[in-house]
1. For distance in nm of label points 7 Å out along Cα→Cβ at positions 137 and 305, which structure out of I, II, III has the highest calculated value?
2. I, II, III: which one has P(r) over Cα pairs in 10 Å bins from 0, in percent, as calculated, at 5, 24, 33, 24, 10, 2, 0, 0?
3. When distance in nm of label points 7 Å out along Cα→Cβ at positions 225 and 257 is computed for each of I, II, III, which one produces 2.5?
4. Work out mean count of other Cβ atoms within 10 Å over residues 265-272 for each of structures I, II, III, then name the structure with the largest result.
5. Output the label of whichever structure in I, II, III has the greatest value of mean count of other Cβ atoms within 10 Å over residues 89-96.
Structure I
Amino acid sequence: MTKAVFVGGLRTPFGRSFKGAYKDTRADDLLVELLSAQANRHPDLKERTCDLLVGCAYPEGEQGYNTARMCGLGAGFQVAGATVNRLCASSLEVVAMAASKIAAGWGDVYLTAGIESMSRITRRGEGFSESERIKQTVPQAYVSMGQTAENVAKRYPQITREMQEDLAAISHENAFKAYERGDYANQIHPYLIEKDEFIRYPVNREKIASLKPAFADDGTVTAATSSPITDGATSGWVVSETVAREMGCASWLEIVDVTVAHVAPEVMGVGPVPAMNKLFARNNIGPDDIAAYEINEAFAIQVLASASDLSLPAERINAWGGAMALGHPLGASGLRLVMTLHDRLAQLGNDGAMGVATLCVGGGQGMAILLRHSAS
């Protein structure tokens, strides 16, 4: 099969919903801005693009009417488009779709992207209602994400509130230091703002400790140990290895394998565990074989629980900060993980080093992708 590789990751900084830089920016306009920047960076790829695949958790309103096709038109792409929803893993799903098409020989250049405006699009959807029939079969099918975090915390009583706050502090510290070192420079398109709006440094541990539980009076999960409500867009090219060499790319990530798995909806946060176990088993590898992990920090508790169950080396997880500091614009987050893995592995400089990106997904799912770094 033809090897599919990821190159050219580019994203907007992530903005604070309802208060930040993108609160008055239409979601489709934000994505058009980013796609236009990609076209300017890679005009040759623009002309060769086979399809535009966009992940979006709530594809309605300004993100509706097949936003992939509409935003492609707005950015000047002469290409079809498809919008895909796997909630938080939506933009990771489009990477998997593009890689599958390349492996099958159906094309060799795909532009993938993700968009979410949590300021302007109602979560779960405008006019959404729960099905009583579905709840008869699975009573917890529609459990809130905050409650799932507390449910995970109850299942892992050994993971204390202080441990969750430690991880949140590390996330902010790592993100701040990564920006200071210039680690994010290649992936940021500085539209309206220069960097993600959520990073707090130095971390005020006393303030974090003073916060009330966010989802249960007797709980341990707070606003500080949860990902913030976020606006942002992400993108990247999935191409054949032959195209990457023709482009003269210094490095790329081979897309080796992708897995999806499910858990009970009420413990959604541990979805990465079965997804990564499947990834390890199918590729005959273990946690220590992975040089870098990007685990979406929906909540501190779910990262800590998943890492514990999988025996992951903590120092390899989210070394440049995670979603608690950078933000989590739902359908756009998967691609942020992939492009950060690319840059982290490129910086390590070990040809053949492997990375894993994974997310928990609403409704009780997990998704993981295995990537291998190659230098030209």
Structure II
Amino acid sequence: MSDSDEITAEPREKERELAAARLDSIVEAFSGCESFLIQAHNNPDPDSIACALALRYLVKRYTGHNAVIAFGGIVGRSENRAMVRELKIPLTPGSLLDYDAYDFTAVVDTQPGTNHTSFPEGFVPTVVIDHHPLRESSAGCSVKIIEPGYGGTSTLVAEMLLAKGIPIPTDVATALYFGIKTETQDLSRDTTPIDVWVYRALEPLSDRRALSRIESERVPREYFSDLLRAVDRAVLTANVVTSGLGRVRVPDMVPEMADFLLRADCTQWSCVSGEYKDTLYVSMRTVDEEADAGKAMTTLLPPGASGGGHPSMAGGQIPLGGLDLEERRATSRAFLKSFVDHLAPDADGSEPLILPEA
């Protein structure tokens, strides 16, 4: 078998049986329930939105009920809003809901107790499905489906549907395909053979025209001001680039700029911070195949913050409530400095990423 054959090979029987059993455990948790809520993470990305939509489809298929998809924060990035619009995905702000009113609750692409959902303090959902490492806060959930090795939670959900032979509607297939595509940068980062197989299985089921409209969604004029600020403030230290954006229009700008700055051929790592309301969002990226961005993030986050990630990408949230303007700026500077000190402790000075013209 060639390397390419190995990458595209279907899952083994044992893997299919596990995926099918996982879906059965979710369906079993539906038993006796009449009201269903599915929680995406705050400021949801395509991976989280897609998983919520797929789980909503399962609820409808097996119970006949329409589940509510809840989220916290905002859907900020233009492509993400286009995804919701084009696929007609019903989202409800969690602030409008009484979580105790639902018999069944699930959280996808994150876990309770991470400060990354709008669950009430101490709330324990019925089901958690995630591709991040298992957290102690998930121990009380009846069903825990966790695969930190997978490139996307969409892979995990789609694998279950495919293993059971459940027909996947076009909107669900399109969402899951786009979720994997964005989470893995079109299979270029943190990707496993199962991600590749599921991605290719979903492709013929997806709506290519809808995907094209989503991916080509136009951006507001202010986006280019954000882009300019990110580049203008970018600082290069050895092979590490950082940028403090200050206040941002949408939290999604922080990881987007971390991805963008990492494209510079002089960098191995990027880290970007941005303030949205009372939270400092930080994102780091790396092209170093021996590195672990998730571990670096959890090491560097200060007490009271939350976050984590994967080998090539990670994110975190640092609370800023009660801090004045200078204290907020100092918090951002301190985190970016700790990042540089951690990755390039012996660097001989820093310089702007954009050098002045001669």
Structure III
Amino acid sequence: MRKKLKKTYKLLRSYYFSALYKKIHLKSEFQPKFIKLKKPKLNKISYKVYSIKNCRIYTNCVENVSVIKNNQLIAEGSFQQINGKLVSAKRNEVLKSGTPKFLKKINGNVFNLTQGASGYNNYSHWLLDIVPKIIILSKAYDLKKVDYFYFSKLNHFQKETLKILKLSSIKIIDSKFNKHCLVENLMFCTHPHYFKGTLFNAHSNIPKWIIYNLRKIFLAAASKKIGNYKKIYIDRSDSQYSHCKIINDTEIKKYLKKKGFKIIRLSEYSLKEQISIFKNCNLVVGPHGAGLVNLIFCKKKTKVLEIKNIGHPNIGYQKISKYNKLKHQYIMLKKIENNKQGDMFLPIKKLENFLN
């Protein structure tokens, strides 16, 4: 009964908002204008920054972002990741269900950063997907003229990032509470690297220019050396994402402490401190997870041991190591039976063999 009522509610809501804002069609006539980049090609990839007056943007904050002009969906600015895979704008949900949220009018220049759930709070996605969009925009537009970023409420490392970039004065339109906006001047750009497949595929083929630019920007902002962090183990017990965790983590940490490792929970450090730690360390051990994106900041020949499940498709951190000339190795573990989170059991002997 409850499911039936929910379905009926959604249907009635869809009818109401379709009547209010009209049906959305895939664009046929409107061609969005783009601003020429001073350096249009980065690693031989051609990027574009678009600017559209009096344009709507809608997101469900999960899998879809929709850019709409004259009730036409603009494919160049829309994003649809269905079941983890990037798909055609033909499958954008607004073509079927419309924009079931009341419209909020925003004056000024708004640059879209949101790409659904994947970009909001994850540290790796923030650095590899979202910050590069700002870098692309900077090649075409004076960032001082941007009034708002369309994203979500910023967490601590995102605020620190914008401070480093000297963009703290730009206000945030929280897309989680403002899912449907009419914008005086909406800007968006080509995604930095996600062109097809899954985000795992995209991060596994991350363009070199992203790593180069992130190093250039953030290494200059690192804190001064903050103690002896030559050998570090990334403790993921504080992660909000309950996957790829080591179930005998306490045993592993106890063993590594005896070997002179510092056990670090990255949430307890500022962004500048994290950069400093990875910049100065010689050996990084950790399970596959967002914290390993800090390999961007490691010096040449740093040793890396990534612990992950056999068959895990994301080799993005190995790619970063390749660009930075790090010595990247794996411990590959069998999946724990009936564990859907991809958690792992790491025998001490396997770790001991690597360290010795």
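Bear in mind these aren't lab numbers, they're just calculated from the coordinates by the rules spelled out. Nothing here was measured: the structure is a model prediction, and the numbers come from that model. Cβ atoms are built from the backbone, for glycine too; each structure is taken alone.
1. III
2. II
3. Answer by label: III.
4. Looking at the calculated values, the largest one is I.
5. The maximum falls on structure I.
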